[in-house]
Structure 1
Amino acid sequence: MDLFEYEFFNDIKAEDRERIEQSSKYISLPIGSQLYYEGDVNQDILFLKHGKVKVYITPENIGKGEITLYYISAGEQCLVNTFSTVTQTPTLASAVVDESIEGWLIPKDNILWLINNSQNYRDFKIELCGERLGIVMDLIKSIKFDQLDQRLLNWLYVQGKNTIKITHEKIANILGVSREAISRNLKKLEKSGNIKLSRGYITLL
């Protein structure tokens, strides 16, 4: 997608779109690139063209492995990134490129202008907040109440693939538990007939 394919730009005048485009910075980053760390103060917001970004909290926050809060895909924006940029306060999480990305960084001044002058953009942000908060609340409930094997199976189904190429260690980082716990529960799910394990792959049955 192009920058102005975001629907909220429909009510923006041509000269204002041109000003926003001229101030933007086009970026292209490979897998593993760190966009920001927890505690950074962001100065711009990422408008993602394609790829995927993972937003997560670190062991210092939770006392155990890294936990993924949510992912950002093309056409979406990050709630953590938005809040830090608009309020100029430290980020509450970190973000890393999960699939190579391209997109635009729009500086704070233009973001504030959009908030003040575009009803479409304000509506977009309100909807974004609702979606992301819903995801995080579901995550909190899952961590507090669900058994690990059920959390693990739910996560596998959410990936939308019959066969998933992934290591036990990466799943452990995403779910915030030890690799040994993941391996043990994967074997439990295999024994119960939910999945089939092979080297580097998990197949849903």
Structure 2
Amino acid sequence: MNIFRNRVFRLPALICLLAIGFGPASFSQTLDEVSARQCVYGDCDNGRGTLELTTPHGKGEYRGSFRNGEFDGQGRLQVPISFTQNSIYVGNWVLGIRSGRGSYWNGKGNLYIGQWKDDKRNGSGSYFFNLPQWRENEHSEFWLRENTENYSGEFLDDFYHGRGTYRWPGGQKYVGSFFANNKHGPGTYFYSTGTRREQVWDYGDFVR
């Protein structure tokens, strides 16, 4: 099963972004430690069912659709990354690979909501930092964008790439172009006072 290959993100210091990688305890690493899989309800081959996963940190669970024994269609996967923390993915799958729209909570304060393709963030999405917790459907994506530190915009192969907006809780935001997680090209920094400053960046280096 090809699920959740960990990705490392290269972020320049000048961009002042927090690292957005899933961290060392990713789903893929946790699933590598699965010692047993048991279908506890329904059809876990071709249909809908519940699959229980046994890991060193406790029980994980997938609830959703299956095709040829793989996660396929809508489903929810929860796996423990420690004895007190769980990673959760809720969304669409294609034969064990995240594809379509989905939400991923890394269990340590970071949440992604958006499009996936080939098991990577591709298309439009939002990444939220330093959340104390996440309860599904507790807050809308719009509310989270307006009240947390976050990036929203275009992603390509797990990178900020294209047009995007980075927001800070104090009301500041940067709107502009990104290339492989670097500010690149023209953009605008908005201060919390309402003033703005036009900027130009070259692959993460400030030009003016």
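Since every read-out is calculated from the coordinates, none of them should be taken as a lab result. These figures come from a predicted structure and were not determined experimentally. Cβ atoms are built from the backbone, for glycine too; each structure is taken alone.
Comparing structures 1, 2 by volume of the Cα convex hull per residue in Å³, for residues 110-173 alone, which one has the largest value?
Numbers: 1: 140; 2: 82.
Largest calculated value belongs to 1.
Please state which of the structures 1, 2 yields 12 when relative contact order in percent (Cα under 8 Å, 6 or more apart) is computed from it. Derived from the structure labelled 2. Quick one: helix-only ellipticity at 222 nm (-39500 (n - 2.57) for each DSSP H run of 4 or more, over all residues; to 500) came out at -1500 when computed from one of 1, 2, so which one is it? Derived from 2, not from the others. The greatest value of distance in nm of label points 7 Å out along Cα→Cβ at positions 86 and 102 among structures 1, 2 is that of 1. Computing distance in nm of label points 7 Å out along Cα→Cβ at positions 54 and 78 across structures 1, 2 gives 2.0 for structure 2.
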